[in-house]
1. When distance in nm of label points 7 Å out along Cα→Cβ at positions 19 and 147 is computed for each of I, II, which one produces 3.9?
2. Using percent of Cα pairs over 19 Å apart, for residues 35-114 alone for the comparison, can you identify which of I, II gives the largest number?
3. Work out which structure the value -6000 belongs to, where helix-only ellipticity at 222 nm (-39500 (n - 2.57) for each DSSP H run of 4 or more, over all residues; to 500) was derived from one of I, II.
4. If distance in nm of label points 7 Å out along Cα→Cβ at positions 83 and 163 comes out at 2.0 when worked out from the coordinates, which of I, II was used?
5. Of the structures I, II, report the one carrying the highest value of relative contact order in percent (Cα under 8 Å, 6 or more apart).
Structure I
Amino acid sequence: MTKIRWHEGTASHMQIKENKGVTWLTYPAFEQFKDIVHGFSTRLGGVSEGIYASMNLSFTRGDKDAAVYENYRRFAAALGFSERDIVTSDQTHTANVRIITEEDRGNGITKPRPYTDVDGMITNVRGLVLATFYADCVPLYFVDPVHHAIGLSHSGWRGTVSKIGAVTVKKMQETYGTDPADVYAAIGPSICQECYEVSEDVILEFKKSFAPEHWEKLFYKKENGKYQLNLWEANKIIFTEAGITEKYISMPGICTCCNPDFLFSHRASHGKRGNLGAFLGLK
């Protein structure tokens, strides 16, 4: 059994699930919604080998396509959907959020994606499962139980500075009539502040994007001139400023970089790794 290091000082909001040999993470707050399926993959339960072992979900990092497809099949079967229902992002650290329709079913899995530069997706189409990909960056989940709409976005430091979380909420408001106060949101497994050293140029971007009263919570400077940056707190601030109720926000409590045997981490592996996936769908 892989030993898991939960993040001290942060209440763990995620649970470990296992089915058909596949291990994944879920949010207890989302379990009340019987019309959604959600999860975040781990390294466990796939067929990939070497640096990709074993549940790699990237077709573009050098793994065998057949192994990656089998990983999708196994993961989907464990959670109770088909890999043919997945719609994938094309992540390039933008704040672009795409409205996903029935025509998008299977994009990136059973057929090529007809779009590029998409870091966030929203939908209200039943039977579709949105998927975004990670190895330290921050997954953002959104569930509107009133209008039966969902969103899933990828937020690295650039996406966080661009506040893709707020962009996603606004797009759900405009498209589905979502009231942010009804939204249940979650921040996914990603790099914690203790592991995330950045240079001053990154901090300058955060200073432009976040009010000074938040800076103490977001980063601190070290003797070497570098900073430790808190992407979890930054995205929580973005959520609340977008109108999401704080008690409806779930935190991950688990860092990718602290758990390199359980989760893929770009920093921990020096780039030699596969990809994790965040999944959110409407039944």
Structure II
Amino acid sequence: MYKVSSKQIAVMNIQYKYFPLTKFLNDAVKNGVKNIELWGAAPHFHMEDMTYREILNVRLEIERRGLHLVCFTPEQCVYPINLAAPGRDARRRSVKFFENSIRAAGELGCKKVLVTSGTGYFDGSDQEEAWKRSAENLAGLGDMAERYGITLALEVLRRDESNLVYDLSSLQKMLNELNHASIGGMIDTIPMALAKESPAMYLKALGERLVHVHFIDGAPKGHLAWGDGVLDMKQYLKEFADFGYSGYLSLEITDGRYFMEPSVSVEQSIRKLREALPE
């Protein structure tokens, strides 16, 4: 019988954006969590401002606390980052951004980088071309990631964030087209729930190509602490266990209600998960 355990929980630093990165790291230790996912954005890790020494200092702060960095997630769901952008300069800038992300992950000792497809115009006027632009750039990034020994985790976005990869079907289509050993798919439980999908559907369709999970509550929108939304955590955990999922379940909590007291959202989510999971 397969099990999902509390050792697979990871925490993320987005809701700590108004606090030092060290507070996030210390809270992870305080809550007995060994795994973290690093959101790459100001003020904690904005790559365009980071020197080589500063990157190594972040790695040192992580390692000296006995923490394991399981995924590096550069901020990418805002302009001007878009791998499918119609403008050549915008695409070039976006590709360079992800290339630097792969290099940064290598320096951090991290083996996984989150990527998204980008988007075309929502009126569909460039849908086919946008898809081609995204696939071409993802393939190139996959080649680079392979040289660094890194896996790219392609995340499904909401329909109001992308018209390219926004559900299981479109994720499968992109992964099949790329057919790249260094690019896998991932779940975010919010777009998944909005698309009326389930972990079991992804696990059955992707198998070992499912390489990462953002595991959060929602209503169904919103990246909420567990217990603050309506999603069925226990059912989701059962499905992960039934399929023998051995990867990480990362708490990507982003809602502004937690910005003043981010520690509470982590403590609440960890408590809820530990009540449902074996050690």
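1. II
2. I
3. Attributed to the structure labelled I.
4. Checking each candidate, the match is II.
5. Looking at the calculated values, the largest one is I.
The numbers here are math on the coordinates, done by the rules we state, and not lab data. These numbers were taken from a predicted model, which means no experiment stands behind them. Cβ atoms are built from the backbone, for glycine too; each structure is taken alone.
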